[in-house]
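The structures considered in this document are given below.
Any read-out appearing in this document is the output of simple, stated calculations on the displayed coordinates, not a laboratory observation. Computed from a predicted model, the values in this text were never measured in an experiment. Cβ atoms are built from the backbone, for glycine too; each structure is taken alone.
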Structure 1
Amino acid sequence: MKEISARQITDVVEKLCIDSNIYLNDDIRESLARARELEESESGKSILESLVKNAEIAAAEGMAICQDTGMAIVFVRIGQDVRITGGSLEKAINEGVRRGYREGYLRCSIVDDPIIRKNTGGNTPAVIHCEIVEGDELRIDVAPKGFGSENMSALKMLKPSDGVEGIRRFVVETVSNAGPNPCPPVIVGVGIGGSMEKCALLAKKALLREVGSRNRKKHLADLEEQLLEEINRLGIGPAGLGGRVTALGVMVEAWPTHIAGLPVAVNISCHATRHRSAVL
């Protein structure tokens, strides 16, 4: 049995919150550079250049990439041979989020009740998803999610007869309806199958993948390519001002489902799809 202290977890989460908000992931930086070569619109090229410059300034100055430093979404894969000592996993994670947002001078955006809406002052509680796996490792992924893009996400319970065409139509319509609101170029996570809540979780987890990666199942990889092509034909473009590059990537994850259902969720993220991970 491997022991991991709650203090270790807090320290790691604190660093992940800060780093994910300040440093743009390499895969996104490279995607923006490729997009700049593909974009034909002059305004689009200028916007893409500004996004790269913004990321460089944020890293150099130790400042947040975006003023919306997001709701802390935390994915935990905990080995069944791991024992947390000195406190609870949930409390350790939330303390790490509080410290990270305080020490990183990151905006606190969480309210304690969706109706009363009083700010909690520490960007907590985090949304924590735990998965128990084999082994003695603890993997933590912190993914701060801004709500300019989160608000444009959608879920639909399709019928099995809607098939792939129904999935494609729903995903493209969701991005089209979002327009400039999620600060394109966007990154799109798609979850298919499971139940209502499972497909939404799949869509969120899809955003953890490297931009440009493809699902190992060929039919899903083909769907990712088709969706990216269709979305980039919408003409929304960088910042919604028109152009060829509306999305940098589309990642699809699927799960077994009921014979009577075809749940589909679309989780839209802006170009700064922030996430950092650590293994203890």
Structure 2
Amino acid sequence: MNAAFLLTALMQGLAFAGLGCGIYLSLRIFKIPDITTDGSYTLGGVVTAIGLTAGVHPLLSMCLAVLCGMLAGACSGIIHTKLKVNALLAGILVMTALYSVHLILLGRPNLPLIDTPGFLHDLPFGSALSKTLLSLLASLLLLLGILHYLLRSDFGIAMRATGNNEAMARAMGINTDTMKVTGLALANGCIALSGSLITRYQGFADVNMGIGIVISGLGAVMIGETLFRKGGGRSILRQLLALATGCILFRMAIALALSAGVDPNYLRLITSLIVLTIVAIGQYRQPAAP
């Protein structure tokens, strides 16, 4: 693998870290398999592309993408908690509806970004590549910092309590429905951020860019958990760092497969096999029950 391929995989891993954080919040904190992921990821890219082509500042476009992703997650949470619809079905319903929303917003299947500025284009130093790398790294550090602060706060503890034991959390006076709606909103906001960064990086938004993306996010989460399982406790900071590392390593694995000459048509098959391998390794590494 040459240096250019390695750098591309690194930048994609940094951009995908938001996806890993979102899946961590929904699947690990709340134990909810949220399929809204596919739709909110694309929504983040679509909103970013529309904003950039309309002349909106890149940072503001990214913030709007995150807010739209949070709205999508909140819709899934409300359908699940207020209408008592199964969480998996609620996510599927919102994801399906979002596909039409994407087509309506774009007006066509894809939208290229031509001569649009980057997030740090105003910096008086550095090449376009270094500015892109710096912007991705800054976005990741900011996201990890916010999540670390939030999950260690009283509100974050209430969210974690809801995921661990909903009945006990309700008995303690926690509004578990509010926690779920807020948690899914935060999760999909993180995922929309990832879609926004990837769109900015690859230079276009496509209505199909989120299909099956949940598998990639799950694989990244499980890589981080498998590597960081032993030693050092289970602190929030350690788990978040594991997520970021897992996202980068997962993209490295995909890049390695492509650089080895694997047909791109087999990419989703390779992705599924990688995730399956990680799951199997994780199962074998678990201590046997007494």
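Figures for the structure shown
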read-out: Among 1, 2, which structure scores highest (criterion: distance in nm of label points 7 Å out along Cα→Cβ at positions 27 and 51); value: 2
read-out: Test item: FRET efficiency 1/(1 + (r/R0)^6) of positions 35 and 139 (r between Cβ atoms, R0 = 30 Å, to 0.05) calculated as 0.75, pick one of 1, 2; value: 2
read-out: Ranking 1, 2 by mean count of other Cβ atoms within 10 Å over residues 187-194, the structure that comes out highest; value: 2
read-out: Top of 1, 2 by relative contact order in percent (Cα under 8 Å, 6 or more apart), largest first; value: 2
read-out: When distance in nm of label points 7 Å out along Cα→Cβ at positions 115 and 171 is computed for each of 1, 2, the largest belongs to; value: 2
read-out: Structure from which -25000 was derived, helix-only ellipticity at 222 nm (-39500 (n - 2.57) for each DSSP H run of 4 or more, over all residues; to 500), options 1, 2; value: 2
